[in-house]
Structure P
C-alpha cells in the first residue's frame, strides 16, 4: 500500500557501495518525487562515476531502467517512475546497479523523510572514501588496486 505524498517531502538517502571495505558511501537529500532517471544522474555525480555503462534499479523482483538501454524485456521505464512510488517508509531500501561487467551494487536506504520548501535543491551532505575508478574490475579489482597503492 502506498502512502500519500506530502508536498515538499525530501528524502535523506544513504547510498552505500556494496562490497567495498571500508565502505564507500554518500548521504544525499533528494525530492521524494525525483524520477529514477534523475536519481541515476544524481548518483553518477555523487559517486564519481562517468555514466559510461548500463544501470538499473531493483526493488524485490521489479527492475527499472532506461528503455533505450535494452537491459531486458521485463524492465519498467525509469523515466516516469518516481522514487516515492517505490519507497516511502524509513528503513526502506532500493538497489542501484551500475556497470554490469564490474557489478557495482549500491544500497539506497531511506534514513529520514524531511520537509522541504520551494527553495530546496538536492545535495550531497556527507560521505566517506573516494569512488572506485571506472573499469577497475569490480569490488575485488578495487580491493587489489587499493592494496597495490
Structure Q
C-alpha cells in the first residue's frame, strides 16, 4: 500500500475530498466549503493508495512552531479495520517528526478515541461538540 504526500488541487486531492466527504461529512449532513478547502494549500495532505485509488487519508496542519494538528483521518468504509488507519497514523507521525514538530494534537471523534489511545495519545480536556458530534482534544509528544 503506497503512502504519499498529495499536492493540493491535484487529481489525488480531488479523490481525497470525495473520500472525506463520504466518510466524515455526508453522514452528518455537512459539506465542504470551498474556502475551507482553499486553506489546506499550506497543509501536509497524505494518502494511502491501492493502485491509483485513494483508500485512506489524513491532513497535518501547523498549529505553532512545535505542534501540528492531525485532521480529517478517513479510510474507505469497506476497508476499515484492516490496518490502513494504523499505517497512515505512523506515516503522519513520521512526517511530523521530519518537519521538526514535537507534539501532535487532534480533535478526535468520541467514537475514535480508543483508536488513538492505542498509539499513545491521551485526552487533554473535557468532551466538547464539534461538527454536531462529541469530540475530545488528544495529544502525544513525538520526541
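Consider the structures P, Q: one of them gives -5000 for helix-only ellipticity at 222 nm (-39500 (n - 2.57) for each DSSP H run of 4 or more, over all residues; to 500) as calculated from the coordinates. Say which. Checking each candidate, the match is P. Computing relative contact order in percent (Cα under 8 Å, 6 or more apart) across structures P, Q gives 20 for structure Q. Compute distance in nm of label points 7 Å out along Cα→Cβ at positions 18 and 58 for each of P, Q and report the one that scores greatest. Largest value of distance in nm of label points 7 Å out along Cα→Cβ at positions 18 and 58: Q.
21, 18, 11 is what came out when semi-axes √(5λ) of the Cα gyration tensor in Å, for residues 26-97 alone was calculated for one structure; which of P, Q is it? Among P, Q, the structure yielding 21, 18, 11 for semi-axes √(5λ) of the Cα gyration tensor in Å, for residues 26-97 alone is Q. Source structure of the calculated read-out (Cα extents along the principal axes in Å, 36, 34, 33) within P, Q: Q.
Computed from the coordinates by the stated procedures, all read-outs in this text should not be read as laboratory data. Here the structure is a predicted model, which means the values were calculated and not measured. Cβ atoms are built from the backbone, for glycine too; each structure is taken alone.
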